[in-house]
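Values in this text are rule-based calculations from the coordinates and carry no lab data. From a predicted model like this one, the values you see are computed outputs, not experimental measurements. Cβ atoms are built from the backbone, for glycine too; each structure is taken alone.
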Structure I
Amino acid sequence: MPEPQEGIAITGCTKELADFLEKAGIDHRSTEAALDIDSSLQQWRRRIGKRELGTAALDAFGISDEIDQAQLDVLFAIAKPLNESWYEDDDETMVSTIAARLRIDPSRASRLVSDLIAKDLAQRSVSQRDARRTIVELSPRGDAIVHAVRRFKFLVLGEFLSSWTDDEIAAFVPLMARFVAWTDDSGRLGRERFADEISELTRVLDKTSAAS
């Protein structure tokens, strides 16, 4: 496991940000941690955006000409993740379910599903619970792709984690689960907890709008 970086020096515009946050009740220790985490998240976001792991899997299986990354995301949304207990929907997947799981527009989800059906990777069926509902299921080929790519991902991730100590894993896993929830209530928290700061920033924005 890579050694964590030393805390960054708070200077220049970063110092200005740190002072602003300190006035809002956030100490420099938390600011340094937030800046380090944000830097790591930006790197992670770029890698996720490039879909490096998914691309490697599709290339490894020689199916990158058959399916692209957006379609692969939909296949996984149809299949439903193995261990994401925060999904509260039922086990029947509709287009609206896929849109919610991927947080995309329903019309885009519908187009992607149609693309998969045209490629014989998914199929529409009638719900066993409500005959008025149309559900989306994986075809045998789509299911085989999910099966293979999922195992590729866990082979790579498992190999990476195998070099971590038990203590590192025991510390990281619950902290990661705790961290990923930080945005769940960020909109309300930001407006209520930092109403004064938001009002001041809004006034600055309004001035630049008037000037332009």
Structure II
Amino acid sequence: MRTTRQSIGELLQASIFLGSHGADMAVTGVTYFKRFRMEIDLRAIPPAAPILPDGYHWESWQPLLLERHASAKWESFRAELDSHVFECLGNYHGCVHLMQEIYNRDTFLANATWLISYDPAWGGKSVDCATIQGLAQAGSLGAIQNVGVTPAHRGRGLGRALVLKAIEGFRIAEMNRVYLEVTAQNIAAVELYRSVGFRVTRTVYKAVEEDFTLY
């Protein structure tokens, strides 16, 4: 989901002096990004059908789609704040590695992992434009991973459709609760998850090291 880098400087930042060169000082800083853990109790909400706009279709999980998921993930996050919080989201190969890690887990849920593709009205090749993955955690707890929609296809309800489609998969796997984590500054995503039924259950802080030069 979309957010921007504009407010990075507003986050809590502690700098540690490393050394200097001439009049310049090399400084490393640690930025703490506020993130929400949000959960939903599937027993407390009725099933809701995910709806895609005209021209879009679902691609169910199969291993041959791994790199297509990775590409959609990279296109969704590479220019967003989350690629700063999680460096792997900022490059294609990092997204491929992340998808491999998710897929290779014993807790991977194919029924909660989906790709959305767009079929241009004028014909031609379909374009992958949204991705989501699901894991089964301890007991009956499911976890949503990396809800991503590419910039050109935002504002069309694809994020909501992804979450609802994944929830269908969690129900099939007999999960009672589902959680996700979201960067607090990603207000649009937080509001989307709230509208589906997720509630904030915990606030955590992700530490990210950054290098600065002081003149």
- Message: Between I, II, which one scores greatest on relative contact order in percent (Cα under 8 Å, 6 or more apart)?
- Response: II
- A value of 6, 22, 27, 22, 17, 6, 0 was computed for P(r) over Cα pairs in 10 Å bins from 0, in percent; which of I, II is the source structure? I
- For FRET efficiency 1/(1 + (r/R0)^6) of positions 130 and 162 (r between Cβ atoms, R0 = 41 Å, to 0.05), structure among I, II ranking highest is II
- For -7500 (helix-only ellipticity at 222 nm (-39500 (n - 2.57) for each DSSP H run of 4 or more, over all residues; to 500), calculated) the corresponding structure among I, II: II
